[in-house]
1. Given 3.4 as the derived value for distance in nm of label points 7 Å out along Cα→Cβ at positions 219 and 539, which of the supplied structures P, Q, R does it correspond to?
2. Which of P, Q, R yields 1.9 for distance in nm of label points 7 Å out along Cα→Cβ at positions 323 and 619, as computed?
3. Identify which of structures P, Q, R gives the largest calculated value of distance in nm of label points 7 Å out along Cα→Cβ at positions 75 and 571.
4. One of P, Q, R was used to compute FRET efficiency 1/(1 + (r/R0)^6) of positions 243 and 611 (r between Cβ atoms, R0 = 41 Å, to 0.05), and the answer was 0.05. Which one was it?
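What follows is calculated from the coordinates using simple rules that are stated; it is not laboratory data. Just so it is clear, the structure is predicted and the values come from calculations on it, not from any experiment. Cβ atoms are built from the backbone, for glycine too; each structure is taken alone.
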Structure P
Amino acid sequence: MTSEWDDGRIRFGAAYYYEYQPSRSLDRDLDLMRDAGFSVIRVGESVWSTWEPRDGEFALDWMQPILDGALARGIDVILGTPTYAVPPWLFTRYPEIAGQGATGVRHPWGARQEVDITHPAFLFHAERVIRRIVERYASHPAVIGYQVDNEPGVILLHNPATFRRFVDGLRERYGDVDTLNREWGLTYWSHRISDFSELWTPDGNAQPQYDLAWRRFQDELVTGFIGWQADIVREYARADQFVTTCIAFDRPALNEARMAARLDVTASNPYYAMQDHLDRTKDLERPTPWIRTGVQGLLELADRSYGVRGERFLVTETNAQSIGGSSHHLPPYPGQLVQAGLALVARGAAMVEYWHWHTLHYGTETYWMGILPHSQQPGRIYREVAQLGSILGTLGPTLRGYVPDADVAILWSTDSKHALEFQPPIPGSEPAQGYVHRNPMAYSTIVNAFHRGVLDAGAQARIVNVEHLAGMTADELVERHPVLVAAALYVASDELLDLLADYAAAGGHLVLGVRTGYGDEEARARVAVAPDRLAEAAGISYEEFSTLQAPVPVSTEGPLSPAGHAAALHWVDGIQVRGAETLARYDHPWFTTFPAITRNHHGRGLVTTVGTVPDPALARVLFENVATPIGAAWTRDRSVTLLSGITPEGRTVFLHNWSAIEAAAHVPTAATDLLSGESIAPQSHITLPAWGVVVLRVNG
């Protein structure tokens, strides 16, 4: 799928904040960027108080020399709207625009994104500054697109007017309180209401149906806000300019698929841990909860970015070196910047931009390191960035029309993520609040166990948002995705579950994970044999389940290879076989009663059911059996991944060595090294240096 914004190039650059620098040298900066192979910079999104230093007093001309200088060097510009960082004069004049993170509790000022994005005073001033900036620069030939706002969805807004809108939306959706009482089960604990005015605020809420509605509402607010900005910008934008925003995945108020439908292209900010975290021979914990670890974490962010719209995406921010603050410094080992950049491209990135060009000398992100260090003198990081720029300059024209390969599709459900955060099957680190035990990582922990299994099996994944299944037939789904994983699909309509069963009957291989088919579209436990509407297709059922206090060993049998020290994590469904074949069992006095993995023939296809969260060893052997990797004939050392995609000219293969020692790979077919031009004979063995990458075009 190719959009109008995608001209086939791989754009390369960084966020550039000339206005932040204590010693400014615009020409020197832009010359260094050009020499490093930059083709794009992002500007202007963080400085509302510079664009409008006082109410109604605009200073717009300072951006002109930046755009002119970029144009003179052939560097494109993405212009930002500054609405996520509200100036002090606006907050001082209208303190009521502060977002409330809890009812009656204003979010403290002094950082960013503290604002109620629905407040009329904020929207009036936001619209005014957007119009002035975009009107001033829309015709500038350097500007190729716009980023509205920045990493939206930070606060769940509890402001009184926002709550009233929530209640009005419930009234519109359910019609009357009797329907709401029935659909939410408000008989429980005497929560029945006789009028919508009796609905309580969400602060102390312990009812999961309420919480899901509240989270969906917050998603809609953000989608509406970003779409509103995009519509304003489009009034001025040229036909050849795109509109986007940058996504920080897993913000609390964000359904990225629905929001991106209001935009022209997906843009995301994949941040990941470097150094030994990128060594596939090691298995390290996340350094902080929001920073991904491991090759799987990096590729998960890329695959989610591609899956937002099912097309190539832009990376608006990623690591230049250390990220996360003054106490967290893991700058890349030599070679890792090139590795990670090419991995993002291999999974569908059409642009790679770093945050950011200069390292800041003051402010919150003083130690969030940029391409240039505090000295502002180019050093090792600059040289490695320039190396990647040279590679992308050579590689870009060969990737026109590139579509990343996928052996396995994995469904992503934001509604299920919300529901399993509120009622998690996996304990969380947050303290319990009454009867509510939140775990923001519960859903992604389950889904990522399967994503990692795909990678470790030598296959490639595509993450598909459930919104994209609307209107699709089972036959179409089989044609697009021969293997489909539905893990933790807790919130699902009857129609969606029926589509999954029909998909298997039509010839697909459906892989079911825990909690799938257990809840309905209101996150109510279904009054049915679990997994509802899928039990017959899966050839199993269950009526009980258990959390796991510690990993439980699992042994495989039948078509699954021996898994060594494989284990079940977090959860067990008490599966009863109803015709399915058992593929794995728990080594446990009681849980051995239940199979861990089963398989059933259904119509022309298969349903494999995984009754636990598989550890890496178990997930690997599962997908070694389930998937037929496009690169199956390419043998390689453990540290080497194969990522690939198709262009009109043929298949491109990226071989990455994610380790500090050299590694080997076997190339089964004739190929051409796209960077050196060297021809590679069939059945060749090639050596990849430490943290090395080879990019091949398969001949024939």
Structure Q
Amino acid sequence: MKNSQENPLLKSYDTPFDTIPFDKLKTEHFMPAIEKGLEIARENIKKIKENTDQPNFENTVLALETSGELLGDVTTIYFNLYSAESDDEFKALAQKISPMLAEFSTQVHTDSDLYKKVEAVYKNQDGLNDEQKRLIEHYYKEFVRNGASLPPEKKKKLEEIDKELAMLSPKFSQNVLKATNTFELHITDEKEIEGLPKGAKEAAAFTAKKKGKDNGWLFTLQAPSVIPVIKYAKNRELRETISRAFRARAFKDEFDNREILKRIAQLRQERAELLGYDTHAQYVLEERMAETPENVMEFLDRIYSIAYPAAKKEKEELQKLAKETDNIDELQGWDAAYYSEKLKKIKYDFDEEELRPYFKVENVIDGLFKVAETLYNIKFKQIENIPTYHEEVKVFEVKDKDGSHLGLLYMDLFPRETKRGGAWMTNFKTQGLSRGEVRRPHVGIMANLTPSTDINPSLLELSEVQTLFHEFGHALHGLLSDCTYTTLASPNVYWDFVELPSQIMENWTLEKEALEMFARHYKTGKRMPDELIKKMKKAKNFNKGNANVRQLSFGYLDMAWHAKDPRKIEDVAEYEDEVLKKTKLYPKVEGTNISCSFGHIFAGGYSSGYYSYKWAEVLEADSFQLFKEMGIFNQEIADSFRKNILSKGNTAHPMELYVKFRGRQPDPDAMLKRDGLIK
């Protein structure tokens, strides 16, 4: 890199809506841009410290907020591409970039002089508005919670821990992706895949062709390949092979994550103790609605006390069916989904595959937009002139009811070997103040949905439709944010509040009024029949005990790694087995492990926070009840949800925002009632 003029990250973008010039970016652009960003950020921090004027909001807190704009922009682009579209060379940069960022962050947050200035502003907030006060509180707590008042030797230790943690999380994530991509199962005898839906067979045949096979069907560990096998393959051995491989990723293989995750947990514990907390969970939960590990455990246990007995009854029904139909004496984990589908068919005359023809991906996207347009009076329009990082990515402009520009939505929906698994929403640009003006957001939805084949378009199963609505809920949270400062803008809210806007959106996928907008047969264009919608709604609480217990097991496992001292844990598998004894419904499968591929807690932001999904389900079940009572497209309720929840970010405590919307605190049993587990 001869000079910054050749680096698109260091020039003004000169693109529509100031979008990221993805088409011009190369791996070699990132290190120089990050080094330059760090240099500018350090200079800005120095200016704040050297300013001899009395510390105030503008010269201290606002100056801090805007000190690292270039650095923030470049690292956001880097880590988005790291997850969505990157090769090994690009990923390897994380081992340099992450420690540099961690070192800088720790140096800033442990700087005593800077802390004193922030503290002075925190103690004198006269004449400031509520949002400014909230931003001051955020920075003050950030300094306190990141060691600003520690003695020098402890600050040094904290810096070392943060640097090491910054290297380990990307490594964990990379191992899971590599383990996922390594597995391939090529089958040439059609008898072995009996029971698989036609679409799943076609997808597997298409994958085989793409991978250079002359014939047969190729199965991978990408979710659209795994799920149909687990649910429909008559061949029990095939179900077992795929299930075992999926659950053994990054465990005792060449991408083994055991030592990495132990080290992550240990370092988090050490960090918490340095800062005066008993555990990492105690440290994290101080800034959550749940507040303490004890409250989380009490919350999980309350659901467990109702869901586990229900799940055991559900399992007994499955066991009876398996014995009667296939003479199976003991159900295994790879049998559960298969016999669940059979039982659902018997009980409700309903097979989820019947829905797939009505969920062509383009129609579902159209449905997302129509639901949002009806609720919030906003408009979506695809635009072609925006640079993207992959040809599959589509970009939409979002406008408000008065025609004003709200933001951009990027959609990247199908699996690739260069993209991590799962589904997530991301910010390319967060709404709020940047470079002297309050800018509108650019957000993205990333997923790994069933792709199209050479025979059929992409036809989604119900859970994929719900995934899309879920991530779209996060996207709406980002797009409808109306805050002054990016740090407080949506979706930068408490982690046990952030899932409310996403999970509430899933409810519209089961409502006739919404389905009529988009659920049309991909060949005939006919609407989904009322009879099919009724069957789907009747079956919606089928196996809810089991579904709840599955989520609880992840929550308990997360707390086990983070609400206790993990330094005595030697055997990852043994420890996990002990923790999950209480939620176990099926026999232990040797050679499999959840922790080793549990990216949410070891490579994402959910450490001590996986319970958030259930917590937010309580909030969304209680919130959607109001929509049900008043009308699922009731304008007054939708306006209130936008005004009090979606637009407000972290400008007030989440409970305060929730009460403004709902008129009261949430009903703690709302989710259990909705799932039919209590009356």
Structure R
Amino acid sequence: MKTYNINTKIVAFVALFLMAIGVNAQIDRSKQPKAGPAPKITLEEPGEFELKNGLKVLVVENHKLPRVSYSLRIDNKPIVEGNIAGVTSVLGSMLGNGTTSIPKDAFNEEIDYLGANFNLGFSGGFASCLSKYSERILELMADAVINPLLTEEEFEKEKVKLIENLKNNEKNPDAIAGRVGSALSYGTQNAYGEFTTEETINNIKFSDIKSYRSTYINPSNAYLVVVGDVDFKTVEKQVKKYFSKWTRDVSVETPITPPNPSVPYTQINFVDVPGATQSNLSITNNVDLKMNDEDYHAALIANEILGGGGEGYLFRNLREEHGYTYGAYSSLGANRYGMSRFNASAKVRNAVTDSAVVEALKEIKRINTEPVSAETLRDVKAKYTGNFVMALERPQTIANYALNIKLNDLPEDFYTTYLQKINDVTVEDVNRVAQKYMKPDNARIVIIGNGSDVLENLEKTNIPIKYFDKYANATEKPNYEIQMPADVTANKVLEAYIDAIGGREKLDGVNSVYITAEAELQPGMMINLEMKKTVKNQSLQLISVMGQTQKQVLDGNSGYTMAQGQRKDMTDEEVKEAQVESSPFPEVNYLNGGVTLEKIEDVDGEKAYKIKVDDETSIFYSVESGLRIKEVKASEMGSTSIFYADYKEVAGIKFPFKISQTMGPRKFDFNVKEIKVNEGVEDADFD
């Protein structure tokens, strides 16, 4: 037995040795190995049937889990809403909230009782549930589509909500960038370029809601995708039972408005947003790319190489090499109507806006002219292959692919040959499609930012600059040189503020102020803020989110901060700064000197005196009202802006009841809940 084991080990060793020699002899390690064949993809075809009213149904059976989902797609052409822009949004928000036979509350309660998910909008809807409730959910979906509960009361409520949403986003750089970028690229007479305003919402009548519902919510251009633990014949019977009553009320031909042509030369389209702490940068040009084009797969790979993620040219340059931004990405859209865009985007610090433009253009030119490395091309293909294969594990993917084939006029083997076409993309293909769809010499560089901080350096790039307002209307270059009246001083501005909020006599009667406020961090998650200040160099600021707290305390000549149970004492310099801000009304302290009146600036359309408190802090006071409307604090991490609005009187003194603070790209609106003057504050609060 012992001899047998030794011989076996020797034979095995020799075999491994011979294999190693053979392998080394056959591989030339100086050459990169060729990619192997793409994985063979076999897709199960969904079952299909069509109702007499034109509704087309796709069914994918998957019995692994006792769940079913229903996806409804209403496939309208792009609709130009014109002077009632927003009508489809209002109608969409009214759908799925009850039917003519089931009140809104009862409808929603039943959905909850069944443990189902359900939503319905203008372009379709989605529902999912346990398979044992599937027929009832299908029945409810059909009822909501065919017999929606549309009332004038709900109509007015949804209009108010939409207007409020517009107002909340009025100064949001992301909202401005989306609106202006689309309007300039496509044109405001195009369905992809028009936008909703308060005026167009107020133009909408209840009769428009009914008309749009009759015209566009119809079965002849609708698809229902059923996925899950179902039987094809049962689904066919149920869909015919509940959806056959869905009829087309009106026949309409929707014209397609062509988009704006691409610009003849690269230009900056600048929108001034005073007070913006960073610039929203977008380099874009229109493209005509469809999923059934021969270029499609190569275009996917080219975009991934440029800006598809952390390995892309843009990300590596703007973030990793230069630290201009948290992320830089690109997208290249495909659209069956020939209306889409290439877009490279990033949010960058004000100080580097011009440099970011130059570097981003450099990377777009690079993918146009320089051959991509074989290693990068191989890695991108591998990433696409992995994502594609993983997606196939979801039954919903199969149904969506089948729907894509129908909607985009794709060949039947589009997805079975998808990976092979990705694998076939060459280095030359990447350069070719980049030159066709990514045009650094015909690009709109849309920048939403603070002109007083960034325009001077942008002009040094020698790229022509055109100016637009927040609604894509051409305008003149902002004037930042507002003439200062000769007799205005820093103290006069501060005294005007003190008079505006109640006068020195009222302020001298204040010993303490107690303020509580809250802001929404994300839906359902609130930030709570508590502030206490006295005239004895005492201050407390307490922030709490979901049980986590952060506190800063000053008591005379000492103070500390505490976060997550860790206490850190203030330095002498930090104590000194906190003492200035600890007063209920710091402006009284500023009157003693040390502050400077710099100039008049535009703050969101309002002229304001800029008072520089120190190297890091500037405060802006309205020229018209005298009230403090903005504060900017600079740091190594970037600047933070605080906006003050909605002043109300408490104990004869005006306080801001809305305090908004920017943190990077986000803005938090703190709504003051309560203000107490000379009550609710004790010395023990500052221990």
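1. Values: P: 3.4; Q: 2.1; R: 6.8.
Going label by label, the one that fits is P.
2. Source structure for this number: P.
3. Values: P: 4.8; Q: 4.0; R: 6.6.
Going through P, Q, R one by one, distance in nm of label points 7 Å out along Cα→Cβ at positions 75 and 571 is largest in R.
4. The correct label is R.
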